[in-house]
Structure P
Amino acid sequence: MKKLDRRIKRTRRLLGEALVSLALESSYDDVTIRALTQRADVGYATFYRHFKSKDELLTYILLEIIREIKCSIKAELSHYEESLRIFQILERHKPACLLTLNLPDDHPAWLAVWEDVRKWLIELYTARDETIIPVEVAVNHLFKSCKELARWWVMQGQSYTTEQMAVTMSELIIDVIESVALNHRENVDIAGPVI
């Protein structure tokens, strides 16, 4: 059984790497399943045993990055430490970030990721007693602001270090939004469910 699990992970990794490299060479819309399977050296039918479409594969890639981020966030970490871990993960997945962070917010992959992250953040936060800002609005602002900062960083060629970006995210985004609108919930498993 473990051998099968490793093969599935390997096949999905190869398909993901092929999708990202092909999309960065031309454009995401131009990538065909045939070209993707040839690049990954995986059978055409094998692709469809794992995914229904390249959008579903891209969603899988994004959710894996989000899963890695969720698993790295611990309740005892400061906002800076959380942000540093996030930027280190984004740096490790730079090619996928170059592709995905330039896609529009209404791309099917981002819609699926947004729903996953939205649920996670709503589990983590409640509205501050003194705010009139709804949790949904604050959570949306938190995610979209962090996503835009990450997009800007990746598109700028990562001219700032992960440490500099962690300070920026923690102080400019997380600290501010939490001080105005959000409180951490008590006794919540911050990493959330493993996907």
Structure Q
Amino acid sequence: MDFNRKTKETDISLSLELYGSGNASVETGVGFFDHMITLLAVHAGFDIELKTVGDLHVDMHHTVEDTGIVLGSAISKLLGDKKGINRYGSFFVPMDEALGFCSLDFSGRPYLVLDCPLKAEKVGDFDSQMLVEFLRAFSQNAGLTLHLKLLYGDNDHHKVEALFKALGHAIKEAVSKSGTDTVLSSKGSLE
């Protein structure tokens, strides 16, 4: 399915299939961020084509945050009423010396808890403070309760990569078909 969002700060086009094979083409103008979105798609099993043109001459904030908005909104729309999905997902990922964990719930109640201290101001060309901005925008627009924790690690690249891979696997688990045609909620709805 195709999604587009254009503002005075960004122009984003996204093609997304939740149940794909991990094919990814990502271009945001921020190399490390492209790498993270690509591996998120690979580990979640998404097929994704993403192009974000943003006001990088200002800084990367709008590019990163707006990409989170569009990706989260697209997932929310594709999941619809969430009938027939597992809803929850959790996963640990080791990345060399780093160990990352993600637990999430497509509850319709967005909330982010992020515990990942980074040492450097940048990871590659990516401003470290943008990690929380992307994840917050993503979780809010996906209607996702999202907990990410770095248990330990030294290298900032490995830390962030472990979390994105864990996020991908947890999403894959949560959106997997449960074998029923109901919503996994005692209320009967995740609205």
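Where a number appears in this text, it was derived from the coordinates with a stated rule and is not lab data. In this text, all values refer to a predicted model and were calculated from it rather than measured experimentally. Cβ atoms are built from the backbone, for glycine too; each structure is taken alone.
Look at distance in nm of label points 7 Å out along Cα→Cβ at positions 148 and 164 for each of P, Q: the largest one is in P.
Distance in nm of label points 7 Å out along Cα→Cβ at positions 60 and 92 was computed and gave 2.0; which structure, P, Q, did it come from? Among P, Q, the structure yielding 2.0 for distance in nm of label points 7 Å out along Cα→Cβ at positions 60 and 92 is P. Taking volume of the Cα convex hull per residue in Å³ as the criterion, the highest value among P, Q goes to P. Ranked by distance in nm of label points 7 Å out along Cα→Cβ at positions 100 and 132, structures P, Q are led by P, which has the greatest value.
Which of P, Q yields -21000 for helix-only ellipticity at 222 nm (-39500 (n - 2.57) for each DSSP H run of 4 or more, over all residues; to 500), as computed? Of the options listed, only P reproduces it.
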